[in-house]
Structure P
């Protein structure tokens, strides 16, 4: 599950989707994968793009998951940085690895 700001674009990559924008909209996005093999760990790259107060922001990370894992992520602007983090308090959740530093892209 991924909580994002209103109007955010979310991109996922897996075996069938390459940098594919999620069709679902709203503040909470859900995705699942039934193709993961039991006992294997998979890195699920995620990118979130959004415009907040006229500024374009983008953040990316790779969430490590196993078949059956339920992970909650949050994309939000904190202290001038747009970040993708794991929701606090989750147990037995694998790491969220940064892909690139959080960035703010100036609007034109």
Structure Q
């Protein structure tokens, strides 16, 4: 099981074929209740990396609840620095692929 630590939570990261909820198809989804980030497997590596970071930013926002732009920037900066410190595998698309065992 692969995880990414975001603040005080460890989210499981799952790469799978097809993320469908109702009639909507997604490339990535985060579930705050079960601490899970799902990524569509059928994407090029740079796009998967971008989508993973997109979901991570959602988690930072969920934990910091910013009300102003300055609070958002403070929370984002704090969240990203903590995430990079706690998850060195997020340093590049290649490092992500190796950690998540995704074909490059």
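Tabulated results
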| quantity | calculated |
| --- | --- |
| Which entry (P, Q) yields the derived value 0.6 for distance in nm of label points 7 Å out along Cα→Cβ at positions 12 and 36 | Q |
| Entry that produces 30, 27, 13 once Cα extents along the principal axes in Å, for residues 4-51 alone is calculated, selected from P, Q | Q |
| For helix-only ellipticity at 222 nm (-39500 (n - 2.57) for each DSSP H run of 4 or more, over all residues; to 500) computed as 0, the structure of P, Q it came from | P |
| When FRET efficiency 1/(1 + (r/R0)^6) of positions 44 and 60 (r between Cβ atoms, R0 = 25 Å, to 0.05) is computed for each of P, Q, the largest belongs to | P |
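Every number here is computed from the coordinates shown, using simple stated rules; none is lab data. Just so you know, these numbers come straight off a predicted model, no measurement behind them. Cβ atoms are built from the backbone, for glycine too; each structure is taken alone.
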